[in-house]
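Read-outs: derived from the displayed coordinates by stated rules, not from any lab. Since the structure is predicted, the reported quantities are computational estimates derived from the model, not experimental observations. Cβ atoms are built from the backbone, for glycine too; each structure is taken alone.
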Structure P
Amino acid sequence: MISRPWSRYGDESGVGRPSFVAEFGLWDDRQTAAAEQVEVELDEVDLVRVVFCDPHGLARSKTVPANVFRTVLRNGMDFSAGPFLFDTGHAVAVDFLADSGVGVGELLGAGDFVLVPDPRTFQVLPGTEPRTAWVLGNEYLRDGSPHPLASRDVLRRVCAEYARRDLAPVIGLEVEWYLTRLMGGPPGNAGNGFGLQGPAPAVEAMNPGYQFNLDAYYDSVAEVADPLAGMLMALGLPLRTLEHESGPGQLETTFGPMLALDAADAMLLFRTQVKRFCRRRGFHASFMTLPRLDGFDPSGWHLHQSVTSTKTNANVFAPDGGAQDTISSEGEAYVEGLLSRAREFCLLSVPTVNGYRRMDPRFTLSPTSVDWRFEDRSAMVRVLSGDSSTHVENRIGEPCANPYLAIASQLYAGLEGLTAGTPANRAAYPALPNSLPEALDAFRESGRAEELLGTPLKTCLTKLKESEASRFGEWCAAQQPPADEVTEWEHREYFGVF
């Protein structure tokens with residue numbers, strides 16, 4: 001056999017630390033069992049994408065050969081801290097050359113952290129060649145402790161609080177997004193750089209829009225939407241509906257109820273794979289709230305929520321007797337929590353400059369006030385009631401929000417309401433923010449946000465969003481755009497990436 005010089009040093013570089021999972025006891029019994037199954041499935045896979053969710057809600061990944069992943073599975077994989085440092089336009093927002101002020105020493109010098117795959121999330125992506133799998137990971141510091149900036153860990157902690165009370169939060173996803181046809185042209189690198197996003201993809205609309213649920217308009221997108229539905233089902237996602245919304249080529253996708261962490265994982269997988277699937281067919285999918293395109297209508301992310309007793313398997317929101325327009329006292333207390341914390345947690349459900357375009361009285365079905373009503377889509381919290389499926393729908397979110405932070409913040413607020421037991425009957429609640437800077441102010445002042453996220457993540461998010469808002473403000477000061485129009489800055493910043 002020929003001796004290859006690059007084989008002398010082994011294959012451990014960049015793949016965490018030997019036996020990292022075992023050394024720090026990072027898996028439970030279900031993960032250990034799932035890992036054994038993953039090792040069998042790797043015989044049928046060529047590549048694996050190892051993924052985590054950054055603070056903005058974007059999937060960051062490394063792709064490794066299947067034989068390398070066998071080591072990564074139990075050793076973890078080294079990842080740069082870069083995704084914790086850059087804002088949405090890739091401007092450096094957190095100083096990594098000196099004390100960042102975030103309280104995470106390992107950020108100094110942008111040092112690596114260790115991403116440990118969660119084997120329960122391992123998925124073979126259908127229709128890929130080479131055969132490719134996807135797996136989500138949890139972020140750890142090199143001493144084996146959970147990374148303070150890991151958003152998936154925030155949701156895990158909130159779910160653990162429910163479990164301590166013999167409760168399990170249940171989430172349904174209802175997501176609006178845009179399908180457009182790519183028109184070719186340059187790749188968008190002109191003028192691009194750190195904090196300088198190049199031109200957004202050149203696209204054309206799929207149809208005129210503004211014929212809600214028109215079958216003919218769905219048919220105009222069916223060449224993509226129908227095989228996309230097949231792909232989502234092949235991934236094991238509980239797809240319920242695909243329908244044409246109001247805007248030109250605007251689609252709504254809904255999924256059946258899931259446990260909260262599964263729902264957040266599904267949202268990240270869904271958004272990422274929809275974009276991949278569409279692009280490979282010459283189309284562009286965007287979860288930006290309101291693109292700068294003629295006649296487009298805002299997209300929202302409506303989060304359906306209920307809570308199940310793990311002792312009785314009963315929905316604690318269901319009213320006695322099953323009467324219409326009723327919800328249990330526990331359900332009303334949960335709603336009180338959502339309303340009470342809506343302003344200070346708004347940043348986590350509406351995290352971009354562009355997301356606040358939707359919260360405008362011009363858009364009649366978008367929330368503009370902190371309120372709740374039965375079966376009323378103009379309210380921020382819509383209650384669907386009358387039987388064992390009684391639940392609440394919070395309509396505030398934008399589709400590109402970090403799913404772990406958006407879901408965790410609402411579950412945290414709802415649990416606070418459940419614990420207090422106060423009904424949602426206040427005459428008025430703190431108003432929703434009208435802009436990203438206003439949302440940032442409310443977030444900074446919130447002690448509850450610090451309790452939910454921890455000081456490091458709250459500080460990091462504040463720095464990231466301050467950078468984003470500052471760059472937008474500077475651009476507006478120089479360009480003086482009309483206040484009621486989506487700007488070129490927003491379209492460059494969000495349309496392609498999100």
Structure Q
Amino acid sequence: MGEQKPLYIKVNEKDNVVIVVNEGGLPAGTVFADGFTLTGDVPQGHKAALVAIPRGGNIVRYGQVIGYAAHDIPKGSWIDESLVELPEAPDVNELIYTPRHEKPQAPLAGYTFAGFRNPDGSAGTKNLLGIHTSVQCVAGVLDIAVQRIREELLPKYPNVDDVVALKHNYGCGVAINAPDAVVPIRSIANLARHPNFGGELMVVSLGCEKMQPEVVTEDNPQASIVRLQEEAGFKASVERILHEAEKILVRLNQRQRETCPLSDLVIGLQCGGSDAFSGVTSNPAVGYAADLLVRAGATVMFSEVTEVRDGIDLLLPKAANAEVGKRLLDAMRWYDNYLAKGEVDRSANPAPGNKKGGLSNIVEKALGSIAKGGTSTIREVIAPGERPVKKGLIYAATPASDFVCGTCQLASGIHLQVFTTGRGTPYGLAIVPVIKVSSRSVLAKKWPDLIDVDAGRIATGDATIESVGKEIFELIIDIASGRRQSWAQQWKIYNDLCLFNPAPVT
């Protein structure tokens with residue numbers, strides 16, 4: 001940031017810590033405009049003590065206790081993560097739902113996007129040929145077939161955006177009748193129904209797997225199924241896939257974009273490679289965009305259980321009613337038990353990169369993460385891979401893993417994902433566009449061909465949460481309409497599907 005004056009961010013008047021804004025951090029002896037002085041070097045994004053904090057004293061950020069001082073912390077010193085002891089998580093068995101009483105924001109009328117209308121009345125943001133698998137065994141053959149489809153067939157059907165192979169590690173060698181197997185099976189079935197596939201369904205099966213293709217196709221009697229064990233070898237298998245694919249391509253090529261109301265959109269929100277700026281720049285800006293989307297009639301989905309768990313007491317009052325509140329607490333309780341079975345707890349999050357970016361523990365990370373959801377009321381809570389039935393703000397109880405959360409949100413029907421990052425990640429999805437929002441300007445400058453929106457301008461005072469949020473809102477509409485592409489789309493950076501499977505593998 002060159003000769004920029006020393007800057008810090010204090011989020012809440014109750015806070016007894018601040019984070020350093022300046023690129024490269026600030027050295028001991030730095031004096032801020034209000035006279036506050038650093039007594040030690042503090043890296044960018046890391047916390048400095050505004051007051052002396054005694055051993056065992058509260059460390060407060062976002063107006064909330066994020067931990068306790070492991071040792072006496074002098075005023076002006078760097079609060080390294082080793083100085084922050086993790087507090088207990090809110091007890092979901094003791095929390096009581098009390099609705100907030102806020103006047104809802106006025107609706108935003110007239111917003112539309114250009115989408116592909118589907119036979120079932122839904123709309124898509126892409127026009128894709130999706131080829132699904134019922135088992136990992138067929139993945140290699142399908143990869144070769146998809147390459148040929150892309151080279152030999154797609155040029156003949158210019159209205160089709162691409163062909164996507166939906167490969168996963170499920171289908172056989174798994175406890176398919178175990179209670180928790182409902183999660184991956186539901187996810188696979190709902191991925192096949194994604195609105196960007198235009199209502200068309202094609203499945204490549206081996207033939208002998210536990211999860212037969214009918215699990216995926218039961219709601220679509222017109223689905224095409226190719227069973228490799230019924231074909232006369234490799235070449236015949238590939239040719240059969242191409243033959244079935246071309247029949248679908250003919251139909252998909254007839255689709256055209258048309259004006260659709262924003263109420264047809266489902267937008268997913270996620271973060272990865274978060275840092276201490278995420279909760280004050282990128283996530284609040286995305287939260288502002290989320291509120292605009294909800295006011296315009298769209299559905300907005302946020303997720304990542306372990307990254308909201310420590311803020312559940314703040315989320316609970318946002319539930320639309322007691323039943324939604326119960327569902328929210330039940331989701332947290334289920335995940336607590338799931339982690340306990342694996343003999344791990346929430347301290348396994350954050351990652352080393354999060355800590356390097358200034359996040360001391362999962363409490364601090366969660367308080368920043370929940371800002372993505374904005375201020376809207378939570379209308380529904382859904383399980384991993386489940387489809388929402390209501391519009392507005394939705395909580396999808398998925399794991400926090402970028403790839404698993406992304407796959408779960410795809411199964412839940414998102415049309416586009418907004419992904420915030422502080423440390424940086426090239427993550428992308430083949431089925432839907434991903435918009436990357438950086439929490440720091442230094443990352444946007446370093447990765448100008450990967451970051452779509454620089455929210456770091458908020459930290460330096462060059463932009464506001466509202467202005468960046470409106471920018472994200474407008475970019476969502478443009479990309480959903482096909483008028484613009486995100487960087488991940490342009491480079492075709494696509495991560496693999498990673499199903500959440502809490503059931504045993506046999």
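Of the structures labelled P, Q, one was used to calculate distance in nm of label points 7 Å out along Cα→Cβ at positions 20 and 404, giving 1.4. Name it. Walk me through the numbers before you get to the answer.
Working: P: 1.4; Q: 3.5.
Structure P accounts for this read-out.
Have a look at P, Q and say which one yields 1.9 for distance in nm of label points 7 Å out along Cα→Cβ at positions 116 and 244, as calculated.
Working: P: 4.9; Q: 1.9.
The correct label is Q.
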Of the structures labelled P, Q, one was used to calculate semi-axes √(5λ) of the Cα gyration tensor in Å, giving 34, 28, 25. Name it.
P
Output the label of whichever structure in P, Q has the greatest value of mean count of other Cβ atoms within 10 Å over residues 332-339.
P
Computed -7500 for helix-only ellipticity at 222 nm (-39500 (n - 2.57) for each DSSP H run of 4 or more, over all residues; to 500) - originating structure among P, Q:
Q
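A value of 0.10 was computed for FRET efficiency 1/(1 + (r/R0)^6) of positions 124 and 468 (r between Cβ atoms, R0 = 25 Å, to 0.05); which of P, Q is the source structure?
Numbers: P: 0.10; Q: 0.35.
Computing FRET efficiency 1/(1 + (r/R0)^6) of positions 124 and 468 (r between Cβ atoms, R0 = 25 Å, to 0.05) on every structure in P, Q gives 0.10 only for P.
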For structures P, Q, calculate distance in nm of label points 7 Å out along Cα→Cβ at positions 132 and 308 and state which one comes out highest.
P
Given a value of 18.2 for mean count of other Cβ atoms within 10 Å over residues 100-107, point me to the structure among P, Q it was derived from.
P
